[in-house]
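Dropping the structures in below, format is structure tokens.
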Structure I
């Protein structure tokens, strides 16, 4: 039996993986929000994920973007609406499929993404700072494994990434 299962007794919340994952998600969101405020940026972690993906895959439709960041297709529309309002993303109707909305990061979107990068790395450090180097490696390995193995159980499973487009050479 798993160490968190207690026969016949109500489990202690602090031994339940689901509860601890939810708490860590709360901590992650709080740190992300705080760090973006420090940076003077108005971005959520989902908006950041969308922008990062669009940087590497300009011209995606909303449905494909949702799959690449494991976000549900209905809610991604609101995320994109907010990014368009901020001027970070452009959205155009596809000439091939009039139902598809093609997305691209704008100049201000690239700038905001560049500004956010070091702050996002600080968030990652905030999250794992209580762990030793060895514990961090183990934690990330186990987190990846649990996430990958449970992917299809999600209401918004992660879909395989498409090959990134080549970045233009810097002159």
Structure II
């Protein structure tokens, strides 16, 4: 303990300076929010469904809510009920036990609904493929509008996939 305190005393504060504010990001956020309101008519609401993933994609989805990505600043928020959702964000290969639940969630989502398959498992079945326990990709159970590959995909790719789905919804 004393050795650590002496080292802290010798080195001092080792953190870096905060980055300067970027006004271009603020303008871009306002433009994205205006586009979402123009297309959807209000804030975009997303219901995230884990259809059998390893939770790697969920960690990246949670990162969208941190101050760096701040998707609520774009007018995008997550909801607990598919009845309040405009979009389903589905992760993982669809397990046989989740296939019915995923279909019911899709049916409970009001029209017009968008579906984004997340991760290699959601897009192609990934390592698990189609087997006795897995139906494979999300597209084998419900219609998918946009697929975001990666294992897991970075938050910026998730945001691009969400915005692509929104852009295609009314184009």
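FYI, it's all coordinate maths here, none of it is from the lab. All values derive from a computational prediction rather than experimental measurement. Cβ atoms are built from the backbone, for glycine too; each structure is taken alone.
The table for this structure:
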{"item": "Among I, II, which structure scores highest (criterion: relative contact order in percent (Cα under 8 Å, 6 or more apart))", "result": "I"}
{"item": "With FRET efficiency 1/(1 + (r/R0)^6) of positions 41 and 145 (r between Cβ atoms, R0 = 35 Å, to 0.05) derived as 1.00, matching label from I, II", "result": "II"}
{"item": "Entry that produces 19.6, 64 once Rg and Dmax of the Cα atoms in Å is calculated, selected from I, II", "result": "II"}
{"item": "Structure from which 1.7 was derived, distance in nm of label points 7 Å out along Cα→Cβ at positions 49 and 137, options I, II", "result": "II"}
{"item": "Identity of the structure behind -12500 (criterion: helix-only ellipticity at 222 nm (-39500 (n - 2.57) for each DSSP H run of 4 or more, over all residues; to 500), calculated), options I, II", "result": "II"}
